[in-house]
1. Where does the value -9500 come from, among 1, 2, when helix-only ellipticity at 222 nm (-39500 (n - 2.57) for each DSSP H run of 4 or more, over all residues; to 500) is the thing being computed?
2. Compute relative contact order in percent (Cα under 8 Å, 6 or more apart) for each of 1, 2 and report the one that scores greatest.
3. Rank structures 1, 2 by mean count of other Cβ atoms within 10 Å over residues 86-93 and report only the one at the top, that is, the highest.
4. Can you say which of 1, 2 returns 21.4 when mean projected area of the Cα convex hull in nm² is computed?
5. Among the shown structures 1, 2, from which was the value 6.0 of distance in nm of label points 7 Å out along Cα→Cβ at positions 78 and 278 calculated?
Structure 1
Amino acid sequence: MSPASGHGPAIRLATRSSPQARTQAQGVADALVAATGRAAELVFVDTTGDRRQDVPLHVIGGQGVFVKEVQQAVLDGRADVAVHSAKDLPSVAHEALVLGALLARRDPADALIGRSLDELADGATVASGSVRRRAQLAAVRPDLTFVELRGNIATRLSKVPDGGAIVMAVAALQVLGSTDLIAERLDPSVFVPAVGQGCVAVEARADDAATLALLAAVDDAATRHDVEVERSFLAELGSGCSLPVGAHVAGRSLLTFLAADDGGRIARGDVALAFDRTDHDAARAAARAARAEVDG
């Protein structure tokens, strides 16, 4: 919890209760206290993704399995804002909610824990629950064997295969101070990150002008531009898209990745950005081109 304040009632932040989510949400709470003088408190919520850790994410629904119950806490009035890892957000926003803040991005890259790519022997096992990560690794190392990986960070770190590796977001390891475990940071220009990876997103009710005004104080303009452009790419693919997909703004370019379910066709893009509203049109056009290439 954050310290009490005389500037109004505490801002209630709904969040998952995992160590990573708790730490991220506390960071948002601390930033709000510093920027607005308001107290802040965390409201913990269990999600479908947390409860069903024995089932692969793409089977139980993929997008939204870590956010719907957190959003519901705001819609029900149990919390004022919902805090998420931006990469977990569905491509289409909830009609009653607004992205009030996107905090400054951490490292967006993926990383291998256990062995680096060069250290992995032919046929070595890599554990990951992400179809995107599997497709990208298979594209450069088709010999690798892939297995599912679910659970919180501590659980996943305990499941490094013998002689193999697991794949995790660098940002998650930064949050928990565990970057010393990284065997290799994967180059985002080759291993394109998930949309919004490395960013914490905060939603509020669209009709809650007072809370949205508070969130504006912690919103990072550069991160907002980048993540919203990435989300335009994902939204154009369709809310039901379960294909391996990545999109990441790096420098003045939008890097994109899309693969067929079987990994047989892969589309990569590098789109120049103007850093104005036309960037969203460029992202949507890139998505249409990628889909056409993958569909053949």
Structure 2
Amino acid sequence: MMFHLIYPPGSSHPQSPVRVVEQTSGREVGWINRFLDREYVRRLADKTLRTYAHNLLHFVRWWESVHHTGDVVEGDLAESTLLDYVKFQSSQLPPPSGSTINDRIAVVDRALHNEFPDAPCQMARGFHQAFLRRGPMGLGRPRMATSRVRVKEARRTIIPLSVDEVARFWSSFHTARDLAIVGLMLLQGLRSAEVLALNPEDLLLSEAQVRVPGKGSKLRFLPLAPETIQLLSHYLRLERPDPCSAALFVSLKGRARGVRMTLAGFRSLFRYHRQTTGVTLANPHRFRHYATSRTMPP
């Protein structure tokens, strides 16, 4: 029995845009899709729903290998179910990272609790951490609580780029659009997705601010460095095509001229400049860890 993801066309019913189904018959895995529908109603982003679906797909494939069915009944759930799932993942070659295991465990635990609220709590000695949980609005004494089953995650240390590496990478860009993109990431610490999502109305140049739609549809206002304002103004006046889409950063050439830059195009741009400059570690996320002053690289 095999399972996979499908992306059915839009429906009039409020349901997740991604479904987990049995590959041969097309029958839906009900307990998974009911959880995805609940998260969809909570207005989680489609990307988050896809991540949840992939995590649950991995679990249901393991569950089927043990129980020979993708259906889960409450009587088959034991306190050690998630621990057994952790053991299975740790035995894979190569084994997934601790963060991947913990992400899968967290989503599966929530989905199972959503379907079976009275199922046995998942217990695994040594896999839990105790912590104090405050009451609503901070009222009353904190109560002891126990974390979910989780494994130890390796601590990642991201080494920031040196000043020379940033200067070399910066000097390889020649259009105001590309320089403005890098400036927003270096000085304002924007993520690549946040840069691509910007529209012209998000720029408050007269107030030296940019309005950034971030994770969870949350807005935040960030100050703009004078150099970034100059580059953005130059791009808007001289380089941004007319007519153009509603996006701030668009393609400047080819059939896609005037269309919002895609993530693939964004990555291709950085990949090209990494190859031409030899700064192999210059990826967008590393810019967020670069401690810089309020001035652009020379």
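Read-outs: derived from the displayed coordinates by stated rules, not from any lab. Note that the coordinates shown come from a computational prediction; the quantities given were computed from them, not determined experimentally. Cβ atoms are built from the backbone, for glycine too; each structure is taken alone.
1. Details: 1: -9500; 2: -12000.
For helix-only ellipticity at 222 nm (-39500 (n - 2.57) for each DSSP H run of 4 or more, over all residues; to 500), the value -9500 is produced by structure 1.
2. Top value of relative contact order in percent (Cα under 8 Å, 6 or more apart) goes to structure 1.
3. Values: 1: 20.0; 2: 12.0.
For this comparison of mean count of other Cβ atoms within 10 Å over residues 86-93, the top structure is 1.
4. 2
5. Values: 1: 4.7; 2: 6.0.
Traced to structure 2.
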